[in-house]
1. With distance in nm of label points 7 Å out along Cα→Cβ at positions 163 and 179 coming out at 2.7, pick the structure among I, II it was computed from.
2. A value of 37, 36, 20 was computed for Cα extents along the principal axes in Å, for residues 11-122 alone; which of I, II is the source structure?
3. Just checking, which of I, II has the largest value of relative contact order in percent (Cα under 8 Å, 6 or more apart)?
4. Of the structures labelled I, II, one was used to calculate mean count of other Cβ atoms within 10 Å over residues 43-50, giving 16.4. Name it.
5. When volume of the Cα convex hull per residue in Å³ is calculated, the result is 114; to which of the structures I, II does this value belong?
6. Given a computed value of 15.1 for mean count of other Cβ atoms within 10 Å over residues 3-10, which structure among I, II does it belong to?
Structure I
Amino acid sequence: MIELYPAIDLREGKVVRLRQGDYAAQTTYGDDPVAVATAFAEAGATWIHVVDLDAARTGSPLNRPVVAAIARAVDGIARVQTGGGVRSIGDAQSLADAGVARVVMGSAAVEQPSLVELAAKVVPVAVGLDHRAGEVAVHGWTEDSGVQLADALGWFPSAAAFVITDIARDGTLAGPDLDGLAEAGRATTVPVIASGGVSSLADLAALRTVPGVDGVIVGTALYEGRFTVAEALEVYRR
């Protein structure tokens, strides 16, 4: 069964969503991320995906106490996967100590692939490959890396998963990139977690047919009331 990852993006301690990764195109959905995470877990989610947008942009882990509070609140009900500014073994260790079950390394992984293998000895690591038209972006999606997604998929044998985000679709409710995800799924044996564009239960159902896709991150559609966590989970239980 595909795992559902309801998303909580943190900026200055608030629950927000960005459109296509644009920090100037922010919608704020609340100021109590712990309550949001608890509601997701109580609705049946077994994973919560948390992103520290401030750390992703600047490297400063401003929201790490919030991430720790989320992990404590859902302990025993759901596991927390978190990314944003995870750039060192120390970052991975701090998050593991805070109760996070899996970290997501993006920019640091692309710039220093060997770091993933070292960090994976501390805590399971998903590699975040966020791309525009196949080129991986780094540093909170503010810079292009020059690395192609297809190449990066072969760099991380110790990755627990790849979180693949089509930046052009993120926060747009335009539907997931099914063809691109299928291509990625065929290119690696590492599980793929799809991110970006999910707008409906039909989108979730479509992802069931994509080879290699093991999970899906959903944010804006939940916050905009397109469907609930319980309804999404029912799609994958059928």
Structure II
Amino acid sequence: MTPREFSERLAKRARKANISLDSQAAESLGAYYRLLEFWNEKVNLTAFSLKDVPDEAIDRLLIEPLVAARHLHGSHGQGHGPRLGPHPRLLDIGSGGGSPAIPLKIAMPSLQLLMVESKTRKSAFLREAVRHLNLLDTAVETVRVEDLLTRSELHESQDLVSVRAVRVEQKMLTSIQAFLRLGGRILLFRTSTGTDAPPLVAPPLVYEATWTLVENLRSRLVVLRKML
């Protein structure tokens, strides 16, 4: 598939999700997808077959983060999400093949992004993607998230923590909330029709909202907020 054909396919999926893409974002997303497809043949970055650009892969890897970004743009008059500062900090846990973190960064260039991935080959891909896409204010840590908790400078430093494809339990939530500033949000990308908060959400976290991402995938974004 040529870059132009990919852009047309992406634009079609974006329109279905009521997303408006500018040309620069579309070009960056296409470059990311092609890099992911190339590396996925050698490193298992995603379970999707990326050849021929199936709609489900575009929706999961690209459209879901773009919809999440639209909600997070509440401070700019779009969506209905939390108000963010001019340079919000995002820590993405278990970044794997880079989604949702990299598409979120493309959609929100002002994000200061830290991707955490414990597997060396996957983190090598993430660093190559950062270089290839020229993503500013973006870093990759090859470490388990538990080990980051020993770094006091990261405590209460993040506006957002995102999690996908990682088992979420109360113990994990209690641990990762330490990275959030007061009022910061945990973003849980989920493939469920349910709209309730995950079980056993305990202070200082409270359930805030559930946002629809892609209807045909039955995907939702569950948002937890750090309170006093």
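Please treat every number below as a calculation from the coordinates, not as lab data. Everything numeric in this text was worked out from a predicted model, so none of it was measured. Cβ atoms are built from the backbone, for glycine too; each structure is taken alone.
1. Label of the source structure: I.
2. I
3. Comparing I, II by relative contact order in percent (Cα under 8 Å, 6 or more apart), the maximum is at I.
4. Matching structure: II.
5. That value comes from structure II.
6. Source structure for this number: II.
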